[in-house]
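Engineer: These are the structures, in structure tokens.
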Structure I
């Protein structure tokens with residue numbers, strides 16, 4: 001696995017930073033990493049690469065610089081009537097928020113994550129935030145609607161009344177408050193953000209990758225199905241894991257008192 005930096009588009013880079021961990025960066029710092037057509041195409045490609053590369057088990061997504069994770073949609077393009085190019089047919093906004101993904105993604109929020117930036121972070125599975133990070137859906141302040149999943153994902157992620165207040169006022173949520181209400185997993189100084197996000201990714205990658213993916217599938221489905229359907233999804237996940245080589249390796253390693261050697265097969 002190469003550590004070379006790959007320029008997927010003018011607005012997105014991908015790098016393999018550790019065993020089984022990919023690092024994707026939104027690289028438009030002068031525009032606060034706002035989503036344009038290049039970002040949408042690059043993020044869609046990043047998902048395709050990380051999903052198909054068997055050596056990648058977890059991906060970290062961040063923004064370039066220390067000012068912003070992502071300021072949302074590039075309003076210049078919206079004003080010029082080019083809003084459609086900020087989405088892709090399969091991925092939705094930023095080529096990402098609706099893109100099916102089996103593997104876990106961690107948002108390393110290095111500054112403001114507003115509007116579509118919050119929606120991108122919400123579409124990830126875990127969030128690590130710098131102390132100065134902030135979240136919010138200010139679309140109503142601009143005559144817009146947070147139509148890239150933010151309205152329902154935020155309402156699922158935090159208490160309903162608070163989510164509705166944030167949605168209707170467009171006010172920002174600090175990283176510290178976001179952690180208190182369960183939106184953010186960890187808040188750290190900016191200097192520690194990359195290390196903490198990478199450590200979390202590596203902790204995930206210490207586990208059996210197929211078991212991680214199947215567990216994540218069930219957890220993601222929790223809000224979308226009743227208990228009967230979820231039992232079926234869970235049973236399917238168990239059958240998939242039981243047919244893997246790692247299903248035998250885990251107990252064997254435990255009995256032999258050694259670290260497991262996961263194959264991902």
Structure II
């Protein structure tokens with residue numbers, strides 16, 4: 001069943017109706033060819049998700065009545081924030097789309113020493129808006145209850161400061177020859193750091209990886225460097241592998 005994330009103000013509690021408009025209303029009418037009587041799922045992305053039946057179709061505007069209140073149990077117990085050093089081309093879009101499908105709660109793009117993408121402040125707001133839209137569409141496709149937030153671009157120093165907000169902070173480092181991610185996850189579970197409501201910050205570097213100085217700086221503020229295995233992964237693959245390993249080990253993927 002088609003799913004839409006809507007602002008809370010489009011849910012009318014008194015009349016038990018929902019208004020679907022803007023891009024979502026256009027998509028429902030023009031792309032999905034919706035008819036009166038069709039049913040879709042609408043979520044406010046916070047605390048309410050409902051199955052609704054369409055009662056009125058107007059130009060770019062759809063009115064639907066609430067048929068059923070639905071439980072919200074599609075989100076992972078552990079909140080995983082993916083910090084991704086800005087990669088080339090459209091790779092960031094892939095990270096956000098696939099990371100959202102897997103279950104990431106937040107994305108933090110950042111600049112690091114070996115980032116090769118040229119930062120353009122004039123394009124920053126528009127680019128972040130596009131990334132947020134990709135997260136919304138991926139969350140709808142994956143039947144999630146919430147849309148991950150895509151934050152604005154961080155500097156390296158700003159990113160390091162975010163470690164204090166997390167219960168666990170890991171930085172993926174291809175030269176790490178001691179700590180693998182799997183035992184690191186199990187140690188964190190045993191220490192009670194990966195229970196319900198806990199936050200994990202998973203940091204992935206650019207195409208050229210992190211410098212030794214950056215790893216040292218990260219470890220000084222509380223990050224722990226971990227390896228994703230013996231093979232070198234592309235930057236857009238690393239976040240997906242890390243997310244999948246984490247959710248598997250914490251029982252979010254049928255474990």
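Engineer: Looking at structures I, II, which one was helix-only ellipticity at 222 nm (-39500 (n - 2.57) for each DSSP H run of 4 or more, over all residues; to 500) calculated from, given that it came out as -9500? Show your work: numbers first, answer last.
Structural biologist: Numbers: I: -12000; II: -9500.
The structure behind it is II.
Engineer: One of I, II was used to compute FRET efficiency 1/(1 + (r/R0)^6) of positions 61 and 157 (r between Cβ atoms, R0 = 25 Å, to 0.05), and the answer was 0.05. Which one was it?
Structural biologist: Numbers: I: 0.90; II: 0.05.
It traces back to II.
Engineer: Which of the displayed structures (I, II) returns the greatest value of mean count of other Cβ atoms within 10 Å over residues 117-124 on calculation?
Structural biologist: Working: I: 27.5; II: 9.9.
Greatest value across I, II: structure I.
Engineer: Have a look at I, II and say which one yields 29, 20, 16 for Cα extents along the principal axes in Å, for residues 5-68 alone, as calculated.
Structural biologist: Of the options listed, only II reproduces it.
Engineer: So percent of Cα pairs over 32 Å apart, computed for just one structure, reads 23; which one of I, II is that?
Structural biologist: The read-out was computed on structure I.
Engineer: Relative contact order in percent (Cα under 8 Å, 6 or more apart) computed as 15: which structure among I, II? Let's see the in-between values first.
Structural biologist: Values: I: 15; II: 20.
It traces back to I.
Engineer: Matching task: 1.8 is the computed value of distance in nm of label points 7 Å out along Cα→Cβ at positions 133 and 189. Pick the structure from I, II.
Structural biologist: Source structure for this number: I.
Coordinate-derived values only; no laboratory data. Predicted, not measured: the structure shown is a model, and the values here were computed from it. Cβ atoms are built from the backbone, for glycine too; each structure is taken alone.
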